[in-house]
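Have a look at these structures, which come just after this line.
All of the numbers you see were taken from the coordinates with simple rules; none came from a lab. What you see is a predicted model, and the numbers here were worked out from it, not measured in a lab. Cβ atoms are built from the backbone, for glycine too; each structure is taken alone.
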Structure I
Amino acid sequence: MLTAPQAAAGADAPPDSGAKHRRAHRGDWILLTWCVLLTVVMLGPLAAPGYVLSYDMVAVPDQTLLPSSVGLSSAVPRAVPLDAAVALGDSVLTGQLLQKLALAGIVLGGALGAGLALPKVRTGTRLVAASVYSWNAYVFERLVIGHWPTLIAYAALPWLLILGRRVRSGRSSALAPGLLLVGVSALTPTGGLIAAALFGALVLAPGGKHTTRVRVMGGAAVLALQAPWVVPSVLRPDPAVSDPAGVAAFAAAPDSPLGLLGSLLTLGGIWNDGAVPDSRALPSALVLTVIVLALAVFGATELRRHLGRAELTVTCTLAATGLLVAVSSALPGGDTVLEWLVSEVPGGGLIRDGQKFLAWYALLVALAAAAGAGRLARAAANRTDAAVAVAIALVPALLPIAALPDLVWGAAGRLEPSTYPAAWSDVRAAIDGDHGDVVVVPYQPFRRFPWAGDRTVLDPAPRYLGVEAVVPDALPVGGDTVVPGEDRRAAEVGTALDGDDPARDLAALGVGWVAVEQDTPGDVPDGLLESLESVEINGTLDLYRVPGPIGTWSRIPPAPPVIVADIVFSVILIGASADVARNAFSRRRRSLRSEVS
């Protein structure tokens, strides 16, 4: 990657002297070191043994590849094909190592990509971009709430900007790594939309030196990579629409004294106040955050010097779109429009949590703030000595950390690893996968365990136990509010648990096992356990067997088109990976030949 000379560099060396290359190489190492330091300071506690459990973030020792992993279940495919990828990944690596590598890769990759996204800028400017993009309220809130798959797409955005630029310059070899990143981002629907919108728009935008063939192939592949979650969503027997109550429940909310718009402009505004950093209420943090935003405003015009017209247009348009989606429920008539989309358009529920789409805006803020820091450094260099100019260039890289100290050391302790009780593995070993699916009670989606720091966490048992599970998808939000779910089977299982003959009704719904978590708040329906056969009773996670023959739930998407969608997805990823490896090998071979000659 080409990097400009640093601020303190002396007179320009002749092009053939190698001095410019050495300075660029040194600048790349400085940037990489800074990004690694940010990652270590942020995620240091993850080095301890255990699994990070926080709200939607769940990791287990050995996740099993099941039909539901690819969308062949009654549930809406929100974690498709993510569950399949994790199941395949932890067959090679341990579950906790896979989780920790993924989180570290997100932070390091996002910071490094942002640092390299602006071409031909000084190293100090790159450090600012890396800091602003990786150290902000959006990253904090999405980490704590457990939306790490969304953060995969977030980390991919600056790289997709770089690769889109290369594709447009006529370097068709950049198409394969771009598609690879879009595919990894598309492990969940929201991530797929965020990444595909940026890369697809850059590939398809008018102008550029790339051919029509590259445009068509790139655009078609970007769409095809969304097939694993689109196909089961469209073909499920029950419509993939959501309850309109979710619009108000998941609407962006003010998380700072700046109000809703100010919170969103400073990359906060998540709906869950339990995921908000405490420092957002501090006047000092507020001032520093506003300074970072002011730096971005100051550098906005500078972006025209660093980005092409198409890049700037796409980045700004998506940033504005993300802000509009995030604030839309607060606009006049916005909630009505969103409620219609959510309740009538399949997949419309993706926009309920509109603050997620601030990812596009965060990229623009990071690049503009970096450009603003570079502009300040140039102005200072003309009026002060070199030491002051370097300080002015580097101080903005520290501002995001000072403005959000909560991110230090595992989000101030919110991301500390936990260890599963030994009783859980005993229960997994006792389950026979040929006797139907499992239901975990208390029948509610979230838990609090004493061995997990009493943090709110999505119940990990359905992924831990290694068999298909029926999971309640009615979501409690903000205390007394419950947003109805979309899974008819989950609703009927809830009714059966409270019925007069739960064993009979559960068997008819294809449920053969009931696991009882004894160390978490919640109620077990009266009379339920008396109708079941005890299998493994340990007082932590007890297992019961539903007697008699077990039925089958057949209201799921048809298997053939879902499998075809997964094959298409896999073929594109494998082909892109092979092309990336081939190009890397060719570049290495040319480099070795050049050194020999």
Structure II
Amino acid sequence: MRLSNMHLKTLREVPNEAEIPSHILLLRTGMIRKLVSGVYGFMPLGWRSLRKIEEIIRQEMDRAGGQEIHMSAVQPAELWEESGRWYAYGPELWRLKDRNGRDFCLGPTHEEIFTDIIRSDVSSYRQLPLNLYQIQTKYRDEARPRFGLMRSREFIMKDAYSFDKDQAGLDKSYEEMYEAYEKIFTRCGLTFRPVEADTGAIGGSNSHEFTALSEVGESEIAYCEKCQMAATVERAACVDAPAFSETELPMEEVHTPGTKTIEEVADFLGIKQEETIKALLFVTYDEEGKENGYVAAFVRGDRELNMTKLINALKIPEHSIEFADEEKMGDATGCVGGFTGPTKLHDCTIVVDSELPGLKNLCAGACKVDHHLKNVNYGRDYKADIITDIKTLKAGDPCPVCGAPIKHARGIEVGQVFKLGTKYSESMGATYKDENQQDQLIVMGCYGIGVTRTLAAVVEQHHDENGIIWPMSVAPYHVIITVMKENDETQMELAERISGELEAAGVEVLLDDRKERPGVKFKDADLLGIPVRITVGRGAADGMIEYKLRRDADKEEISAEEGVQRAIEIVNKEK
């Protein structure tokens, strides 16, 4: 492909809205084009790389027994109402009506559609197992789209669904997909870590998130170097502090003027923050958006509340809870902003972290302005509606598996696998007849890869100050031939000969024959990140070229024949 004929516009300046390297570089290289906030199109070079990621996914999915289909992005509300997700999915579900007033949504995922297909087409155990997948555009009405392809409102995703007779079959399908994902992300050139994850709005019992390690990632993962435990912070279990054996002292009210924070009250009373109880107050909403009740959550004073764990404990959708208006909640429950404790609350759901019942003589708010209570003990002074782990596993905390100190890292979620079980088959009536002609629920799994997000993750991990450094497997082209003087017949003849020999060997070539200064061409070559650069210049008359790998600083002057051979070898080895 001649660069002079390609639709390409590179940018020298950093776009104002771009904050992270992948967003900046994909815009600067002209590989993506913004339409509106959170919606991007793909230009020739970006689309080529995206298609290569898709092809890697197809190859590994097909090897693992998947069958590709393609479903509509427009989905009828009735199927989502059957599964119970029309409300549960929340405001990110992009809803619309047709001219007759019938409700639809733009699919963010396709569990309902695939379950509907299988319940219609599968009747016998002899037809199972099955694994169907698609690579398709998805939609989520993100409140705050940001970071380019990382969190957008329109994106391309591979979603697959397995259908098995029983749990053992699901376990096998899950393992096959897990292994396929490892191969996919390895071939894409990513450094990644599979971690246990929360199932979220998808549901099910178990899930693993495949996280491409990156400081700009929105996923925070906790991991242990000793035992290899790894989980998203939302999912990671915590170790409760050892229970106290000391005697319970009489509860005592103390005057603590102006001490609304844990730090302030601990300093005022001369105690440690871990000897206090922290209160967090929430209001919940029903399916119609009306207030449904109040929640008071309590953790040890030095802990952080894990909102995902709290939502799971309450068994409510993420969008149906928010921090409460403390004054309004106070009128209904007796709480007092900054001085709320668990002893005097009423007419609200009290959720207590699992380690608090074992701790003795703690300090908590007195539900009275400028007052706290000392020597507060669970059972004697307060009780809970729910006791469960609702705290966040922080760096340095003991590993829940082996006790070694936990470490934290950030990453980009590029894929996730779920054991759905019978969540959708039960609600939607997807059954098969077993060997005894008895109806049994189909057992399902779900497996997603963010294709566009994977493209961004590759750029995040493979770039320098000059531009992208594409791995060979997903590079838009393998080799770029830079002609120093496009009006020099000798240089052009050699460049075209090299290009022809490479293309005949299956190498994808971009020939930069533009009427630009050499400096501009070199800057663009670095910016675009094509893995191999061959420069044809003054040595063309002697059959000599300059050979350079984008990832290396060194460059060599070698014969054109050797350059062609080297390029073919490295492309075949790495693509």
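Ranked by mean count of other Cβ atoms within 10 Å over residues 146-153, which of I, II sits at the highest value? When mean count of other Cβ atoms within 10 Å over residues 146-153 is calculated for I, II, structure I comes out on top. Taking helix-only ellipticity at 222 nm (-39500 (n - 2.57) for each DSSP H run of 4 or more, over all residues; to 500) from the coordinates of each of I, II, which one would give -17500? Attributed to the structure labelled I.
Computing mean count of other Cβ atoms within 10 Å over residues 98-105 across structures I, II gives 11.5 for structure II. FRET efficiency 1/(1 + (r/R0)^6) of positions 274 and 506 (r between Cβ atoms, R0 = 41 Å, to 0.05) computed as 0.80: which structure among I, II? Source structure: I. Structures compared: I, II; top value of volume of the Cα convex hull per residue in Å³, i.e. the largest, recorded for II. In this comparison of I, II, the computed figure 66 for percent of Cα pairs over 14 Å apart, for residues 66-121 alone is attributed to I. Thinking only about percent of Cα pairs over 25 Å apart, for residues 226-545 alone, which of I, II has the largest value? Biggest value here belongs to II. Each of structures I, II was scored by distance in nm of label points 7 Å out along Cα→Cβ at positions 362 and 514; the highest score is held by II. Between structures I, II, the greatest calculated value of distance in nm of label points 7 Å out along Cα→Cβ at positions 114 and 354 is seen in II. Supply the structure label, taken from I, II, corresponding to distance in nm of label points 7 Å out along Cα→Cβ at positions 34 and 458 with the calculated value 2.3. Matching structure: II.
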